[in-house]
1. Work out which structure the value 4.3 belongs to, where distance in nm of label points 7 Å out along Cα→Cβ at positions 139 and 587 was derived from one of 1, 2.
2. Match the computed value -6500 of helix-only ellipticity at 222 nm (-39500 (n - 2.57) for each DSSP H run of 4 or more, over all residues; to 500) to one of the structures 1, 2, and report its label.
3. Out of 1, 2, which structure matches 18 when relative contact order in percent (Cα under 8 Å, 6 or more apart) is calculated?
4. Upon calculation of distance in nm of label points 7 Å out along Cα→Cβ at positions 203 and 291 from the atomic coordinates, which of the structures 1, 2 produces 1.3?
5. Give the label, chosen from 1, 2, of the structure having the highest value of FRET efficiency 1/(1 + (r/R0)^6) of positions 115 and 555 (r between Cβ atoms, R0 = 25 Å, to 0.05).
Structure 1
Amino acid sequence: YTQPSDEGTPSLAASIVGPAGVWTHISLPLADLGSPAAIQRLNFQERLGGVQPTFYIDDLRLLAESAATSTPTTTPSPTPTATGLSGATATPTVTPTSIGTQPADVTLSVDAAASRKPISPDIYGMNTYLMPGDASAYMQALGVTVRRWGGNATSRYNWKLDVSNTVMDWYFENFKESGGTDLPEESAVNRFVEQNQQAGTESFLTLPMIGYTSKDSTSCAYSIQKYGPQQGNDSQWRPNCGNGILANGQRVPNPDPADTSIPIDTGWVSEWIAYLQNRYGDAANDGIRFYNLDNEPDIWWETHRDVQPTGWKFQEFRDTSIAYAAAIRAADPDAQILGPVVNGWTYYFHGAYDAQRQDWDSPDDRNANGGDPFVVWYLQQMAAYEQANDLRLLDYLDLHYYPQAGVALQPAGNATTQAKRLRSTRSLWDPAYVDESWIAGAGPDGGIVRLIPRMREWVAANYPGTKLAIGEYNWGGLEHINGALTQADVLGIFGREGVDLATLWQPPALDEPGAFAYRIYRNYDGAGGQFGDISIHAASSDQGKLAVYAAQRSSDGGLTIVVINKTGGPLTANLSIANPQSPIPTLRSYRYSAANLAAIETLPEQSVNGNALTATFLANSITILVLPPAQTPLPDRSLFLPQIGR
């Protein structure tokens, strides 16, 4: 494609293909490029999304059929600026998103009066305790709203001693969570909460209901001296600590929970909440707002097999959940309680007892309890408790979700993997998307996940009023632009589809591409500029190539539109905006792309004629368009929008 200047509007693009290993004469009519009126730059770019072989160009000529000349139809734009990690500006050398009248590849439409619903701020959350550098500064820079203390080790966390157990993740070893000596005041959880309060981030804690907590920082569950040789051991640090699998491949029989742990009950949780309230206040007064009913109890029989070697049955899990949830509600009536916190797709339908035995076709425990999917049954039981006791114990349906197509928790990978990662976000919502994994052949509904609508339907049918949470998720590739595009797509989907809370597992480093996906929504200009909090209608004629999400800010009425180019080439789109509250004379644009992975660029302000425009979006880019707010104050939207948060 061509450009009339270094910063000018790109022409149409034409593909050039030649056989390998030989020189080939190629003649390209300028009409194939849209008959550009002026050419200063001729750009060659691969479009397959991966590394291509070296190619050579020789004897490049521009042949004119006549001597006539014409003037450019576009005016070169000023050089854009870029907002980096510190908020300082620099001069990039890449082409800005251009606004003009080029032929369109995709049509985008936004309607500020349609599909209006609140976007919960709590979808911009993360799971992590350890953060590189200043945790509070990290969360403020990325606009993180909720931070979860979660993961396998939190099930056995002893808040009095600040110790936990690595469980199956690393040889079932007890360990010290932090270097604090004045306990519990200097515990890891206290530091976690204080960092969150400093950043203005809500705290989300996992409360153990597994029945055991770690007794010290030195013990391990499968001592080789006690239980004999095992298939693996911690040869580097604690060679006596095995993996619990004997040389013959069988599990160590009858491990003693007392090797690592002491028993606990609901009183342990009540005492901890009372301590936290005394130190930080209750949920209604800036204390801990969210509590998980433990972490992935569906796989305790594997991850915590040293203390829970047998998977629970439906009724056992219900009774335990009700007991601990009631203890939380009694200790802090305004706290938000989330459950059942199950691991993934299989466990939405099956309980731990059946799953451990792989009773997929004739699940004894599920059938003994009516045959409904586990999550459906769980919601029914929580609803029945409220009806009988006039007390709600479950505020959020919390399901963990990791796409099963080989992309979660993985590096970006090759072009095929990257394309699959971008497609697989459709499993969150799309009724036409068949999952590209084992789910296609093993799951219900022909492998169509449509996770968020499914959650909504389960709640509506079985326990109305329960909010939706995805307490862990990860699409991988956050070190790469591909992961950033995917994460931006996921955040847009969460807002559009009405998720109430979501926390990313394994967040990116501050300077990794994945972090800029958060910045686009939460701090696009380095000064707190945010995507809107009222979702409005936004549609693309090809969401798989050029995704679009739109929202209005209730604070000032400004319209914000996020556009994600998932392809390896520039895309031109016609964008129409219906029912704005006032005329749109100009818009501001901010872009993150593969062309500059170190910063979000601030692009030149653009004029808009009417409520429509044509824009070209760079390859592999995330752009937020910001339209100025109305000149008159907005009405109080609290009169007709549901409340979010407290």
Structure 2
Amino acid sequence: MNLHRWWHTLRHLRPVQIWARPLHWLRRRFWAIGYPAALPQLAFQMRQALLPRVRPAFTWSFIGRTLTCPSHAIPWDATRRRRFVRAGVADPGAPIGGPLTDKLWRYQLNYFGFLFPRGRFTPEEERFLIADWLAANDDEHAEPWEPYVTARRIRNWVRWRQETGLAPIPATAGAPPFAPAAGASPLSLDTLVDMALWYHLKRLRLDLEHHLQGNHLLEDLAALCVGGCHLRETFSTHQFPTELPPSCAPFASFPMVRRARLAAWLRDAAAGLDEQVQSQILTDGAHEERSPMYHAEIMASLAQVHAALIRAASTSLPLSEPEQRLQSRLFETLPRMADWLAHLTHPDGRIALFQDSAFEEPPPEEPLAGASRSADAAPTLSPASGPAGEFWLADARYYVRRWGTGHYLAVDLGPPAPAHQPGHAHNSALSYELSVAGRRVVVDSGIGSYHDPAVRFGGRRTAAHNVPMTEGAEQSDLWGAFRMGGRAQVERLAHDPPTHRIEARLIDWQGNVFRRVITTTDHGLSIEDHRERAITHGAFLSLVHLAPGLTVRPGPTGEAAIVPADPALGGWAVQFASSQAWEVRGTTVWPTFGAGRPATLIRLQGTPSEVIRYAITWNP
């Protein structure tokens, strides 16, 4: 047991992260919400009626991995084995393998984000997938009911409900219009989804992730607000059937007996989310975890909350005081978040890959022919490039320069953040990304997996970034998939706008000290790396990771050209020059989850007393 590591991990935690963890464990295993047996049974009837009208198999593709499964055996909860749920359907008994071994893949399946953009599935298939999930997942303590998964599913189901409304399912060629089977419930699937959302909110409210804090707690509270606003509107306007069979009796007075409780939940959720937005969103608009990917996801969640509050305010439903405060705060916060994300977006319209960040995956299937797309789409997560100029994002500690001609530089000058939850932080202080003429040249290694320990550590470690370092040493003590012991410190930040010069000093967790100076011009940048103190043994290095598809063509006097590896993409080159010894090596970068790509690494090495200098320039 490494007491030093544990001490430096635990000493940064907030008290709530310590006492809330055992409480969360107890609640997840022993507390129950009284999930009614009638709900999966009714969903099973609808599933059976829809089954003949859907494709025989569905193909799922998440985080770079694909699985095809029969429509009657979708592995919503792949960790269970042949257990009959109350609806009378058995769980698939196939052994876990392939993508199902990755927890993030299983999470993605249960988010229901695959419903968007609309048009990938027919209306019958969308309804079948939801009914199938409801029929198969009655165990509120199982993985599909974990709080973060539940929160994401709530927001996606609410969005689906609002986009589809109560429109009837159109008949397809050769098939009769949908109608419940004889003796089935007169409740529509839309009504059943609303009832399921009530129990989702009830479970999520019990399982709020106070022990994790960060984006998890914020997403939980956002889902409570979105789901609560939707149900408040539904309970106020939707007429439930008055004559119900015995199996539906528990739902006869469903909206009336729950309005007061829902109002209290909404007040608490709005107050909690307002507090978290105030705490987690920094003055410059950044989310405290400093990851452009998670920043974009959180911005989308908060935008959905804001839209729900605006929708409620436009009706006769009054907002509580906490909801009004939250609406005002989001009105002020969301533009700042959008501006920050624009600064951390390359000229190609995609985010910089600092910290745990990866490109958004394209939909695995094209929309069905003739299918319409919803005009009420989710907030765009890849904004247009920001304005030209030089920007110092002081709270998040990023420096950005955008030349306005497709050239772009972003530099990470911050320590692991936030101190109490650095699970998505990398050893990337002093690293940078560079685009020239709209094309990425120097890149972060990204993040390929949360499940594979080798890939996870490989993406977070110091050598995966464009930094000065001592060979074999780490900026911060990484352990586990999301843990960090001793931390790096960044100090003596200096920014001189007239000379376009930035300087920062890094002290790694073992005491090695580095100083980096970056100076930009109209046609390039120069970098000076100093090792001011060496505590651990190892060569003094400076690393430059090139974007996939680029290679290095050495010149006769130590300079080189960075060019496309494919000669067909010629006519474009960037110059690299250094007086230090350097070599080219192969490496792997992970611009998307699960999809490692071969790339080129420039490895510069200096003597202990040397300053490593290099320059990257381009033609006007």
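1. Numbers: 1: 3.4; 2: 4.3.
Source structure: 2.
2. Only one of 1, 2 returns -6500 for helix-only ellipticity at 222 nm (-39500 (n - 2.57) for each DSSP H run of 4 or more, over all residues; to 500), namely 1.
3. Attributed to the structure labelled 1.
4. 1
5. Once FRET efficiency 1/(1 + (r/R0)^6) of positions 115 and 555 (r between Cβ atoms, R0 = 25 Å, to 0.05) is worked out for each structure, 1 has the highest.
Every read-out reported here was derived from the displayed coordinates using simple, explicitly stated rules and does not represent laboratory data. In this text the structure is predicted, and so the values were computed from the model without any measurement. Cβ atoms are built from the backbone, for glycine too; each structure is taken alone.
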